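In the part that follows, the structures are each spelled out as structure tokens.
No lab work stands behind these numbers, since they all come straight from the coordinates. What you see is a predicted model; the values in this text were computed from it and never measured. Cβ atoms are built from the backbone, for glycine too; each structure is taken alone.
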Structure 1
Amino acid sequence: MTKSGNTGKSISHIQRKLIPSYIFLTIVSLISVFPLYWMFTAATNTTVEVARGKIWFGTNLVENYKNLIAQQNLWQSMGNSFFYAAVQTVLTLLICSLAGYGFELYHDKHKDRLFAVLLLAMMVPQVATLIPLFIMVSKAKLLNTVWAFILPGISTPFMIMMFRQNSRNFPTALLEAARIDGENEFMIFFKMYMPIMKSTYAAAAVITFMNAWNAYMWPRTVMKANSFQTMPMLIANLSNGYAVDYGMLMLGVLFCSLPTIIIFFVLQKQFAEGITGAVK
């Protein structure tokens, strides 16, 4: 009895010591969530109420929505963003996973040197490549096309590095067994590698989709027609001018943020596993 009592006292003592940590984490969590909460509440208020700092829900949501769809083609922009981001995500996952698979499972000293050069490209800022890319796209007559948006982003050094690093956990014994059974390399990749590396694919899909969805500078440069407008471009249009309707603007930001929030929460478990290099 004495032993169990001492154990109970030690556990309660540890719990009391953790109370300050719990309080600190709770405060930090509330601070982190507050901008998201404010975005939701601001979307339901008028410009005057937002400017005054009102932080609870209002009754102007319907009016803000009517003003938004009257000034901007909201659903066409949403459809464009979904289409561009989805196509770019699929192509990026396919190409970068093939590259990472090849670099790791078929590597030699020459490929390692090439990979080192590839990693140097991660240090080059996007602004430095903007003009050369624009000239290339212009000469290829791809301006104001879907491909102008998608092609520059379907192969990135970061994604290739991510797949290569996680491919180190791929069981090579399965690879050798499949070759002995007569499977060709592409069938090994599609039938074995892709299912086993699904956590890495999920993490890469979240990152790629969010980057494509939130892209602004490059689409604004190569897509001038209103029919190609994406959600970040729509938000930029709402914030231009002398008088900004902040309620309508925050509603647009809410529409722009919801898809990425939903995708992250749906795939958050796989995202965490993929980032840490887990293989299933």
Structure 2
Amino acid sequence: MNSIYLRVVGLTDVGNVRKNNEDSFVVADLSGTALIGPDGSSGRFEVGERGVLLAVSDGMGGLKAGEVASALVIETLPKAMRNGRASAPDDERLRVGVQQAHEKVWTTARDEGIRMGATLTAVYVQGNVAWIAEVGDSRAYLIRAGRINQLTKDQSLVQKLLDAGAVTPEDAAHSPYRSVILQAMGHQEDVAVALGRLELRSRDCFVLCSDGLTTHLSAEDIRGVVLSAPDLSVACDRLVNLAKARGGFDNITVVLAGLGGPLPAPCVSTDGLEDTFEVVQSFG
């Protein structure tokens, strides 16, 4: 019997300016032990009984604290979800895993007497549904039937100004407040996890990335690169290299995941989501 699977490629790059790479990513088969991270670039993952997790984290805190924070998030989240209650609903398993990863960073920072934090964008594929969790301003996009949609919403000061109508989208893209985020994993005692639910369709492609990519590339830039590339590996390389060619001021991380297997075909719709996506819990 055919099963749903993901072909995944990930790449992280220090960029042109930074000395340290504070980004981390992981792709983990929660039904087994298979995973890829910064030291491994690609793989095929069957969506087994416990699903597949994709996650990107961008650390902050100065010196090497950012590297530590993002590494703790990426290490703790899949372990927490593997060890979680098997009978728990899928959204609860993801939410609890994110909370445990947050607590790990918070307690480590407290014990070390430092302040540090990290963003987290996670996509948890279970059956024909994906759950999307967000803390901070790393992003998840969906490319479906030639269209691209942002599944996450930046938890940033500039996004708050945009929502209030205080700035235009054009001004927001170049605002000095773009990098001021309103919460991060382990940076404050409590964290509010934004959560979305997506019904999957055949040939869906997820794009997870840190803001080192989206500072330089628009959603349409990303769509154009992915759709014009012969495969996901080439697309991933092209995205990172284009961000570097346009400045590469920050670390750049990209994870691309293409869906295959017995999934419904996408329908033609004005927004490309066909009422298959809903915000379950928003931030603020």
Out of 1, 2, which one gives -23500 for helix-only ellipticity at 222 nm (-39500 (n - 2.57) for each DSSP H run of 4 or more, over all residues; to 500) as computed from the coordinates? 1
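For mean count of other Cβ atoms within 10 Å over residues 39-46, which of the structures 1, 2 scores highest? Let's see the in-between values first.
Working: 1: 20.0; 2: 14.2.
Comparing 1, 2 by mean count of other Cβ atoms within 10 Å over residues 39-46, the maximum is at 1.
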Work out the source of 30 here, i.e. which of 1, 2 gives that when relative contact order in percent (Cα under 8 Å, 6 or more apart) is computed. 1
Of the structures 1, 2, report the one carrying the highest value of FRET efficiency 1/(1 + (r/R0)^6) of positions 143 and 239 (r between Cβ atoms, R0 = 30 Å, to 0.05). 2
To test your reading of the models, identify which of 1, 2 gives 1.8 for distance in nm of label points 7 Å out along Cα→Cβ at positions 55 and 111 when calculated. 2
For which of the structures 1, 2 does the calculation of FRET efficiency 1/(1 + (r/R0)^6) of positions 47 and 151 (r between Cβ atoms, R0 = 30 Å, to 0.05) return 0.15? 1
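Work out the source of 0.90 here, i.e. which of 1, 2 gives that when FRET efficiency 1/(1 + (r/R0)^6) of positions 135 and 271 (r between Cβ atoms, R0 = 35 Å, to 0.05) is computed.
Details: 1: 0.45; 2: 0.90.
Attributed to the structure labelled 2.
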Computing Rg/Rh (Cα atoms, Kirkwood Rh) for each of 1, 2, the value 1.09 comes from structure 1
Highest-scoring label, criterion being distance in nm of label points 7 Å out along Cα→Cβ at positions 31 and 127, among 1, 2: 1
For Rg/Rh (Cα atoms, Kirkwood Rh), for residues 71-214 alone, structure among 1, 2 ranking highest is 1
